[in-house]
Structure P
Amino acid sequence: MKHRLLLLLLIFSALPAASQQTGNHNPSDAGVENPFYVGTNPVSFIAALQLPDAVKRYIPEVSGLEAGFSVVGGYAVTPSQILETRVAIGNIHQVARVSQVHLGGHYFPLQNSARFNSFYVGGYVKFWDYTNRLTKVHFYNLSPYAAIGYRIEFKPLLLDLRLNQTIAVHSWSSLEHSSAGTAWFFSPWPEFLAVMPSLTLTVARFL
């Protein structure tokens, strides 16, 4: 487990450095006036509240599967390429706490279109730790997911709305004698819908 966590940290730390060595990454050269932004997912805070069971069950689908404290940071490598990281930490109910880190980026394929230049596609990797607060057992997960979204800028603010689709999950735990496993994963409720994306709202400010 320690080796896996170390590998994740190395990947997360290496990606920004690698991005600076390829292409045009100088904000002024790239034509990006304010390349950095920081923000939050406001629905994530609501998802951590004590809510009726009917609401609590489905609100993860409109909070991007995030709950509790949320912070988002992004960097515009070029006007059409953005790197982004997300962190969310919170209790999803009285027993469980989830801490998660997302890292990835998105691309605006229609940057030259006056009508559709705000649409983007992206890919991310998410690591999350599902912790049983009573037994102190940790369930670790690593998952890639795809995203498609729409971004509106009201300088210095921006609104970002996206659909996220999980593709697969690799899981392991701190339990003794337990083994890791990997599986395709497209829906938290496959008996209801075989493919179920989640929705994420981000409110951010350019720095």
Structure Q
Amino acid sequence: MLQTQRLNINLIPSDSINKEVIKFARKISRNTSPLFILDNKFNFVHLTLYSPAFPKSNLKKILLEIEQLSSYFNDINSSFTSIDSHKGYIEIKVDLSPELFNVHKQIIKKINPLRNGYIRTKYSSMSPYFKEMNDEQIANIKRYGMPNIMNLYRPHITLIRLHDFRKAKELASELKWRLQRFKSNTLGVFDMGPDGTCTHLIKKFKLGVLN
């Protein structure tokens, strides 16, 4: 049986932004019942670039490709746009700049072949989740193993997820995030846990440096 693991390849914001994001997530979590909260111990701050499942046997190749790619990129400057919520998640949306989209696209171009065509059961044609997909999402799943990437990529940093979806919507509509711009200087590769969380750092690579 094929052994697979779901990886999250992402941008890691600077330490100062990480601290602010964690502080903000803790504030939101007061008087709620979160499914998770960011803490950089068990659930790490990140901006996802690509997060399908891969054959475990390809991990070394993936890390080598990410190492090479990281040396081609300089620090990424990004802008926060708004706070949103869906399905209990509360997230800070990020502007999709040409610079950020290029990193996203190059990561997928290099790493997608290392899926060996594997698609998670969640996205199989027999899955109830699959039946909710539109034509663009289905095309992305078949080509890249995930629905909301490339033409449908919407970058964000997830803060927390609540059991109560309505409460999450209400909270998100009231929240104010004071920071506008941030810098990411590292690519990270993480194991993933429930709810799309990054639970274990496998390796990180400084941008613009031959690691």
Entry that produces 0.85 once FRET efficiency 1/(1 + (r/R0)^6) of positions 49 and 121 (r between Cβ atoms, R0 = 30 Å, to 0.05) is calculated, selected from P, Q: Q
Source structure (of P, Q) for relative contact order in percent (Cα under 8 Å, 6 or more apart), computed value 18: P
Among P, Q, structure where helix-only ellipticity at 222 nm (-39500 (n - 2.57) for each DSSP H run of 4 or more, over all residues; to 500) as derived comes to -4500: P
Structure with the greatest value (metric volume of the Cα convex hull per residue in Å³, set P, Q): P
Comparison of P, Q - label where distance in nm of label points 7 Å out along Cα→Cβ at positions 105 and 193 is highest: Q
Value 2.4, calculated as distance in nm of label points 7 Å out along Cα→Cβ at positions 33 and 161, assigned to which of P, Q: P
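For structures P, Q, which has the highest computed value of FRET efficiency 1/(1 + (r/R0)^6) of positions 41 and 137 (r between Cβ atoms, R0 = 30 Å, to 0.05)? Provide the component values of the computation, followed by the final result.
Working: P: 0.65; Q: 0.35.
Looking at the calculated values, the largest one is P.
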For distance in nm of label points 7 Å out along Cα→Cβ at positions 153 and 169 computed as 3.6, the structure of P, Q it came from: P
Computed 22.4 for mean count of other Cβ atoms within 10 Å over residues 65-72 - originating structure among P, Q: P
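Rule-based calculations on the coordinates, nothing more; no lab input. Just so you know, these numbers come straight off a predicted model, no measurement behind them. Cβ atoms are built from the backbone, for glycine too; each structure is taken alone.
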